[in-house]
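S.K.: Some structures to go through are shown next.
Here, each number is a calculation from the coordinates, and none is a lab measurement. Please read these numbers as outputs of a predicted model, since none were measured by experiment. Cβ atoms are built from the backbone, for glycine too; each structure is taken alone.
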Structure 1
Amino acid sequence: MSTPDSPQTTAHATDPARAIEFARTAYAKIQTELGKVIVGQQSVIEEILIAIFTRSHALLVGVPGLAKTLMISSLAQALQMSFKRIQFTPDLMPSDITGTEVIYQDKSTGERQFKFLKGPLFANIVLADEINRTPPKTQAAMLEAMQERKVTVGGNTFDLPVPFFVLATQNPLEQEGTYPLPEAQLDRFMFLINVDYPEVEEELRIMQQGTSGDVQQIHPVISTEDILFIQETAKLIPVSEHVYRYAQKLVGCTRTRKPEATEFCKKYLVFGAGPRASLNLIIAAKAHALIHGHPYVSCANVAAVAKVILRHRIAVNFTAQSEGITSDDVVDLILKHIPKNEPQKK
């Protein structure tokens, strides 16, 4: 069902300026609505929404108690989407998330046949909580569904709902009894989002809200049709040649065996990012420009999303670790080193 000013009831679909304004306004409304229950974390919400508006998935990393589950469930309410949470455990099997076939007996005829019972993957937004706690076999089933947007059980293929997003979480503190995602599987997530501690004033507000007894309700802001429209609008945001080249330079300089690699990347990295990183830089930059009301993509939009796209696609070596250098620090150095070279306005 469309919202009153959705593209289904206006001329937005044929007017690029109005389509961009619709997306910017929708983003602002979502941020405001989530602000009823989530204190701070605006950048985290922005990054999650960029992933959703680009039909992608995100991995959230943060210690327990930072309201990651509340944030995602509240977001599902604001977007009018179905929501399922899967708590990953060491004994979780692929059929526990995809679904399984059971023998069903027709009461009228007595005939027995197999019936597929859908698993929790069949939702618009799936929260894969502590995805690194389950064995690789189950992780692979989840990642296959993320990529193909369908599951195969008993030789039958079932399409997942449209739209479909996986927002997975990891606890960075506990490593015992976990199964870290390999780099190739991490690469399937567009963003790796760090969820950090709140600021002092934000934590005071959290304490006040959480003990006041006043429960805020999240109301739907946009519809599924609106989200699909925003996804299509994001694809149409134009990108200039110099922006493509800037994105390629950000990624290319991390490849330590290539001549374009910077000296600090050669010093601190084991390996660099692949072509999926440069592709995702442009895709995410389009959505970043859209939600901020920009009619085209600039190098600044690319730089704004670079850290969440590159931090899990580059690996620091022992030298970096011994000096306390993280992948985020390397990305910061890259952004300082590679000039944006925006064309001069006449």
Structure 2
Amino acid sequence: MTEFRQLGRTDIRVTSICLGTMTWGQQNTEAEGHAQLDYALDRGINFIDTAEMYSIPPRAETQGSTERIIGTWFKARGTRDKVILASKVSGPSDSTYLRQDARPPRLDRSNIREAIEGSLHRLQTDYLDLYQLHWPNRSVPLFGGGSNAAGRGGGSEVAIEETLDALDELVKEGKVRHIGLSNETAWGLSRFLHLAETRNQPRVVSVQNAYNLLNRQYEVGLAEFHAREGVGLLAYSPLAQGFLTGKYQRGARPPGARTTLFDRGARYQKPGTEAAIDSYLAIARDFGLDPAQLAIAYVTSRPFVTSNIIGATSLEQLKVDLDSQEIVITPEIEARINAAHQLHGDPAP
């Protein structure tokens, strides 16, 4: 059953499941991306998330391919007005191919301006419903790397005031309806909210962070913003890059799977993750549930989650993921999950 939830304090209502798109352009062809979009729309999903950097893994040759695939779908189907569309501008990195003059991306006015124009062109639309900062332009731990990832991209910080000024311009011009953050901390979110209030600028409506059974750290510090400030979570990686399905247990590497192809699963290959996954697989088995559906349904059921971003590389996977909407996390299931979490904690933050 399709459920709709309010996006921040806006008048937009998005489905509790959001279609993630980052495999389109490498693991998935344009035709496959269109087929997933058609199927999701037929199932009542109205929320699509992408980014200027996609497809993943990031490469100069495929940068922007996912947005282009969505754009050709809009053109072919005439469906732009049927979906809530979200994209992201990249934070600081060494990926100089993102900008025309090969300068390293930063969250300053010139970078944001170039990024939005590129995204709108590829997406074949005049506006985005939600524009997100893919990661902060300051020194913070990112993507499960702990303190070792704190200096991503190097260089100096960009003041949040400068970034917010640039986003304010885009909102006033009608290119962006609302703004959001991603891979953000409680301090960062509170600072954006304070500046928006004191300077009468656009208010953050959502935070897109990783959240799953192996990483529930969002519950500490950030979850409270939903109840008190109306800023909910757009949860990414609810399956922990597929590890919560069990398909990578004991070092297995199924043909065609993302970690098999790209060896990018380090975030979920840390000490303690395999034992934790075994516990959640046992819970699914004991209650007669598909492990993927259990993991997705748990995330969707959290009261601070606005939408749960799922990704699939086949229509069969997408159907399983969307069918998770029929799973009810009963008090008995939740008690077992919390008991496992008490033992294993968050092994893959």
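S.K.: A value of 17 was derived for relative contact order in percent (Cα under 8 Å, 6 or more apart); which structure in 1, 2 was it taken from? Mind showing how you got there, number by number?
M.R.: Details: 1: 22; 2: 17.
Source structure for this number: 2.
S.K.: Out of 1, 2, which one gives 6.6 for distance in nm of label points 7 Å out along Cα→Cβ at positions 111 and 199 as computed from the coordinates? List each step's numbers first, then the result.
M.R.: Details: 1: 6.6; 2: 1.6.
The value was obtained from structure 1.
S.K.: Continuing with this model, one more query. Consider the structures 1, 2: one of them gives 27, 13, 9 for semi-axes √(5λ) of the Cα gyration tensor in Å, for residues 247-326 alone as calculated from the coordinates. Say which. Mind dumping the intermediate values first?
M.R.: Working: 1: 27, 13, 9; 2: 21, 17, 14.
Label of the originating structure: 1.
S.K.: Assign the value 0.95, calculated as FRET efficiency 1/(1 + (r/R0)^6) of positions 135 and 223 (r between Cβ atoms, R0 = 35 Å, to 0.05), to the correct structure from 1, 2. Let's see the in-between values first.
M.R.: On the way: 1: 0.40; 2: 0.95.
Checking each candidate, the match is 2.
S.K.: When distance in nm of label points 7 Å out along Cα→Cβ at positions 119 and 183 is computed for each of 1, 2, which one produces 1.5? Walk me through the intermediate numbers first.
M.R.: On the way: 1: 2.8; 2: 1.5.
Here the read-out was taken from 2.
S.K.: semi-axes √(5λ) of the Cα gyration tensor in Å computed as 30, 23, 21: which structure among 1, 2? All intermediate terms of the calculation are to be shown ahead of the outcome.
M.R.: On the way: 1: 34, 27, 22; 2: 30, 23, 21.
Of the options listed, only 2 reproduces it.
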